[in-house]
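Heads up, there are several structures right after this.
What follows is calculated from the coordinates using simple rules that are stated; it is not laboratory data. From a predicted model like this one, the values you see are computed outputs, not experimental measurements. Cβ atoms are built from the backbone, for glycine too; each structure is taken alone.
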Structure I
Amino acid sequence: MNESSDRSTLLLAAGTGPRRGLTRLHLFMMCFGAIVGVGWITVLGQWLSQAGPGGSLVALVLGALAVSVVASNYALLARKDLFAVGGEIGAVKGSLGAGAAFCVTAALSLATLSVVAFEAVSAGWILVTLFPALEGQPLYQVFGQQVHVGSVVIALTGTVIVAVLNIKPISSTASVQNVLVMVKLGVTALFCLAGVFGGEARNLLPLLPEPPDGVSAWHGVLALTATMPLWYAGFHVVAILSNERADSVRLSDVAGAMRASIFAACLFYACIVLAAAYVVPWQTLITAPLPAATAFRDGLSSTTFANLVLMSGLLGICSAWIACFAASVRVLKQLRMQLTGREWDARLATVAITVIGGTFSLAGRPALVPIVNVAAMCFGLVYLLVSIATWRHAVTLAERCIVIVGAVVAAAMAAYVIVSAVAEGGWLAPEVIVTFFAVVAAALSWLFRSRKMSGAN
């Protein structure tokens with residue numbers, strides 16, 4: 001008898017009936033929605049600048065393969081039934097101990113809170129772009145740039161709405177996610193098809209950008225590939241939600257949802273790159289502030305299709321917002337359990353995330369890049385610890401090779417972000433300062449917890 005039928009039999013014997021929870025489709029949609037948010041709208045020009053349309057496709061595929069190796073480590077832990085208590089946090093605790101598990105919990109807390117704030121700020125940006133009258137008067141400055149009242153109101157209002165959605169049972173929240181992702185895919189298909197029919201193949205040429213003297217044309221492709229784990233981050237949310245799956249869903253299905261969402265995201269990104277570069281000469285998009293929307297506005301002489309791109313981005317914001325908020329609630333509950341031995345009520349955790357995420361979002365659009373970098377560093381640490389934990393359960397040579405490659409990918413992801421942040425803003429870059437204080441706060445919290453436990457003993 002398999003795992004799901006064992007659980008169903010026990011529940012029926014206890015008179016409780018089969019558990020209603022997350023289905024396979026729910027898991028996939030939560031995972032895919034967490035990956036494909038809104039970043040592609042703003043970074044498309046950077047992708048094309050570094051690698052051109054051809055090189056961008058190569059980097060996307062290589063990035064998906066690299067991240068799928070990390071997901072394979074998650075899959076191995078799932079097969080060993082190590083997600084049964086606490087998802088990846090429980091798996092790391094069972095393999096590496098309570099200290100390593102606390103590192104994962106603290107990193108996930110900061111990462112998911114950062115993503116919640118990122119989506120709040122991005123929602124304001126997209127809505128103000130669609131409806132300029134919403135921007136309102138400037139309130140204050142961050143990093144020398146104005147933050148307007150409209151963007152702040154949108155960010156805070158959206159955070160409250162997402163919080164209300166997350167108070168409901170997870171299956172209801174996931175059903176809303178299904179609708180958002182499906183509509184997003186439909187909208188994206190519309191403007192991508194319009195780009196194919198309204199564009200020209202010659203706009204894709206040259207497939208690779210002209211490199212500087214003495215530099216290989218593939219240098220930019222490799223540099224772009226190094227950033228790709230950032231754009232596939234978020235697949236892990238189903239590990240956090242795995243304990244709330246329906247009885248018909250096995251732990252192996254959780255791993256399958258991760259892999260499927262990664263490659264679906266790769267296909268999504270590839271369609272965006274090809275459609276945008278097909279409709280206008282891709283070189284014209286490099287310096288555009290919102291290159292994806294600019295491509296369809298200029299290439300098709302239509303603000304309608306440009307607005308469809310922004311609408312797709314807004315739907316992506318909502319889906320990533322919901323998934324990461326749900327994950328953040330569960331991570332914060334585990335963080336309190338690890339520090340105090342008492343679990344936080346879900347409603348209190350939701351209120352805490354609403355307050356903290358809303359406060360972070362007050363930094364506005366100037367803080368988007370530091371927010372992304374902080375989240376990326378945290379995800380890199382989590383993936384690294386998960387890969388190390390997987391080593392203890394790897395038996396075959398192939399499994400151990402996958403563990404090693406996954407650990408290298410995770411370490412490279414975190415290192416790349418740190419090096420880039422320092423190169424851009426020095427050791428006093430905002431993301432470096434935030435990470436430093438987060439590490440200090442986590443270390444002090446763990447030290448206080450250890451002393452309190454020793455005193456109690």
Structure II
Amino acid sequence: MLQSKLFTKTSKTISHDDPSVNARLLTKAGFIDKQMSGAYSYLPLGFRVLNNIENIIRQEMNAIGAQELIMTSLQPRDLWETTKRWVTSEEIMYKFQEASGQAVGLAWTHEEAISKIASRFISSYRDLPRYVYQIQTKFRNEPRAKSGILRTREFLMKDLYSFHATESDLDDYYDIVKQAYTKIFTRCGLKTLIVEASGGAFTKQFSHEFQVLTPAGEDNIIYCDFCNWAQNKEVAQVKVGQNCPECDHKVKDGRAIEVGNIFKLGTKFSEAFGLKYTDESGNSKLVIMASYGIGPGRVMGSIVEVSHDDDGILWPHEVAPFPVHLIAVGESDKVSKSAQEVYKKLTKELGEVLYDDRVETAGIKFKDADLIGVPWRIVVSEKTGSQVEIKARGDGKSELVSLPAALNKIIVR
């Protein structure tokens with residue numbers, strides 16, 4: 001990708017109506033654009049990052065046997081009245097009336113929809129277990145839309161739903177999803193705590209949130225940094241300074257961002273939609289369900305909150321919009337020709353890279369590169385000769401090496 005052809009440009013100044021780090025840096029670097037409170041457009045650079053996060057999620061969901069689908073956002077009133085949630089969701093669900101007179105809402109979650117769909121296909125113990133997921137836009141009339149892309153009214157959500165014959169089978173898969181989530185967040189460069197939280201109206205057991213410690217977080221948690229036990233402060237059974245229930249170390253408190261959650265639904269939705277199966281003895285039983293969510297946009301915002309410096313963003317390599325930011329310094333034919341050759345070789349080996357071919361000063365190019373935050377910077381100039389200057393984002397040192405040596409560093413990393 002030639003930077004001179006990139007749809008967006010970096011900004012020197014932005015509105016300060018949202019002081020959050022992710023909103024400020026992502027806007028300045030040209031990753032997102034705010035349309036109104038709680039509604040953002042993901043621009044080409046942001047879309048690349050979002051796609052990379054989604055692909056990581058897909059790989060790990062597919063690896064645990066889940067099948068991808070996509071459900072409609074338009075939800076008829078009668079579907080939600082089946083679970084009596086049409087009225088209870090009044091404050092957060094966008095609702096309107098069609099020309100036909102039918103009341104319709106925009107989905108903020110899909111338990112009703114997937115339960116009704118599953119009732120068409122699950123009827124026997126042979127049909128269980130089943131796991132399906134989607135990555136889809138959801139809508140919530142969020143009264144506290146703030147913190148950039150961390151809390152919005154229109155957002156992407158990966159929601160996985162599992163269907164089981166027995167509690168023990170659900171427990172086994174629940175643990176498998178826990179492990180898969182940890183892999184996803186690790187690949188995205190996030191260190192998460194698995195935090196016990198309320199099971200709500202569905203279960204007396206804890207649900208589990210995946211939280212990233214940061215002062216920018218909206219949740220308060222109690223945690224042990226020795227064994228990683230953690231609870232949401234809303235359900236905390238110990239206080240700061242007391243011994244961890246899992247070990248003898250003292251617990252701490254901190255603020256955190258929730259990037260995912262897993263939830264045992266039990267039979268609430270199965271009962272509402274008549275989702276039953278016949279067991280081996282011919283008995284009719286309710287299907288046991290669970291749901292598991294991750295917000296890709298929230299993951300993206302969380303990465304920026306915990307991975308940045310005074311100059312800009314530091315993207316982890318698996319989610320970065322490009323693996324390399326190539327910069328040509330100088331306008332001579334020699335530099336231009338050399339940079340074009342390097343660009344071709346990098347593209348062949350790494351796929352797309354970002355090539356700053358603009359007619360700008362070295363200072364402006366370097367400043368923009370730091371703001372955008374691509375993991376590796378390669379510079380071609382009069383001084384580099386037959387070599388290139390390579391530098392990892394966030395590293396104060398650069399090296400003059402051959403292009404093959406530079407590629408080896410990038411690929412190995």
Structure III
Amino acid sequence: MHVSPAESIDAMRAVATVGFEERGILRDTLLLTLAKSEDEKKALGACFDLFFAQPQPTATKQSADDESAAVSGLQSAPSAGGGQQPQDLGPLAQMLLSQDTAEIAAAIANAAGAAGLAEIRYFTQRGIFQSRMLQEMGIQRLNDDLDELTATNPALAERLTAATDALRETVRDRVAQALLLYGREEAENLRNEILRNAPLARIEPRQVEQMRALIRRMARRLRERFSKPRKRQRRGHLDVRRTLRRNAAWGGVPFLTAWKRKHRDKPKIVALCDVSGSVARVSDFFLLLIHSLHEVVSDVRSFAFSGHLIEVSDILETEAAEEAMRDIMSKVGFGSSDYGSCFADFERQWMASVTPQTTVIVLGDARSNNLDPGADILRRISERSKRVVWLNPEGRLTWGFGDSEMPRYATFCNVVRQCATAQQLERAVTDIVATYH
């Protein structure tokens with residue numbers, strides 16, 4: 001949530017007024033002064049509870065009273081073997097045996113600060129910070145005390161061992177809490193970055209929904225970047241001729257200036273998406289990006305094909321993304337691809353939609369099952385259009401092998417891009433849309 005300096009000042013003034021003795025009042029004060037919606041109230045409330053939560057030291061098997069009595073008795077009685085007494089132990093051992101929860105909590109908090117726990121970002125750092133905190137608290141001296149007590153006072157050693165295990169668990173909980181508080185965004189960014197560079201065709205079933213969510217965020221960024229009308233630039237190269245004509249009434253003195261403006265074509269996009277069985281695992285992701293194009297570019301016509309080709313523009317414009325994908329796949333998905341036949345369908349029914357202002361995007365693996373690839377039709381589409389862009393989910397090393405017709409198709413394409421990962425797909429679509437803005 002975004003908080004302005006003025007809102008921060010208001011919040012601190014409110015806290016100065018109500019004080020921070022009452023936890024509930026402080027929490028409500030911050031929610032009222034900083035949150036601007038119900039979602040922000042929930043987020044800020046959860047953050048408040050997490051930040052100010054103090055993991056309580058885990059209790060050992062004996063109660064605090066029983067433990068204190070046992071320690072007092074041991075302090076007053078000589079050891080059976082004349083070994084080490086509790087008052088001779090290090091400060092951490094004495095603190096654990098005293099079972100003073102407030103003192104233990106304060107020591108953990110101090111160790112967290114000294115270890116820089118607020119710098120934790122990734123789950124792989126948990127062990128490092130646990131070790132740092134325990135070292136700050138004096139775990140080495142505690143281990144030495146345990147070694148001596150094991151030999152000289154087994155009963156006390158057993159109690160101290162239980163208290164040490166409880167301390168380790170409490171420190172582990174504190175590190176886990178800090179990871180939730182400080183590391184969630186960075187950990188999520190790391191997972192997303194790994195996912196963005198993972199091959200779409202080899203996404204595991206458990207990762208499919210994560211990838212869909214990632215593609216939806218990509219589509220949202222695409223909409224946010226390009227859907228808003230941009231203000232036309234009023235500065236650039238001076239148009240001398242227009243400026244002189246405009247100021248003829250003032251004897252040529254340039255009171256009014258005229259600037260050259262770069263003409264932008266009205267964007268027109270025709271997208272042909274392969275949804276056959278060979279690319280079924282990546283078709284969902286292609287269709288999600290095409291769905292976003294309909295919200296970014298005003299003139300988009302979309303088609304899906306496997307053995308035959310159908311127009312899906314109305315489906316993508318009127319239905320939600322997931323519903324549109326299911327509808328399209330049920331109509332034409334998972335078949336055996338026949339690029340030549342589908343290009344022929346397009347030329348016969350929709351070739352008139354291609355103009356010199358049109359960018360034609362083909363998303364597919366260019367595998368036509370050894371049937372006529374229809375490359376001559378793609379050539380005619382290329383001649384009528386502004387440009388042809390082919391986005392292929394397969395690696396470049398596989399192009400031209402087996403039934404791949406990619407080298408032949410590439411002859412008639414202005415741009416050929418490998419789109420084997422989500423990151424490559426996003427970059428390709430962004431580059432296409434950016435040419436119109």
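Name the one structure among I, II, III that helix-only ellipticity at 222 nm (-39500 (n - 2.57) for each DSSP H run of 4 or more, over all residues; to 500) of -17500 was derived from. Considering all the candidates, the number was obtained from III. Structures I, II, III were shown, and relative contact order in percent (Cα under 8 Å, 6 or more apart) at 16 was computed from II. Where does the value 67, 51, 48 come from, among I, II, III, when Cα extents along the principal axes in Å is the thing being computed? Among I, II, III, the structure yielding 67, 51, 48 for Cα extents along the principal axes in Å is I.
Structures compared: I, II, III; top value of FRET efficiency 1/(1 + (r/R0)^6) of positions 36 and 356 (r between Cβ atoms, R0 = 30 Å, to 0.05), i.e. the largest, recorded for I.
So distance in nm of label points 7 Å out along Cα→Cβ at positions 52 and 364, computed for just one structure, reads 6.1; which one of I, II, III is that? It must be structure III, since only it matches.
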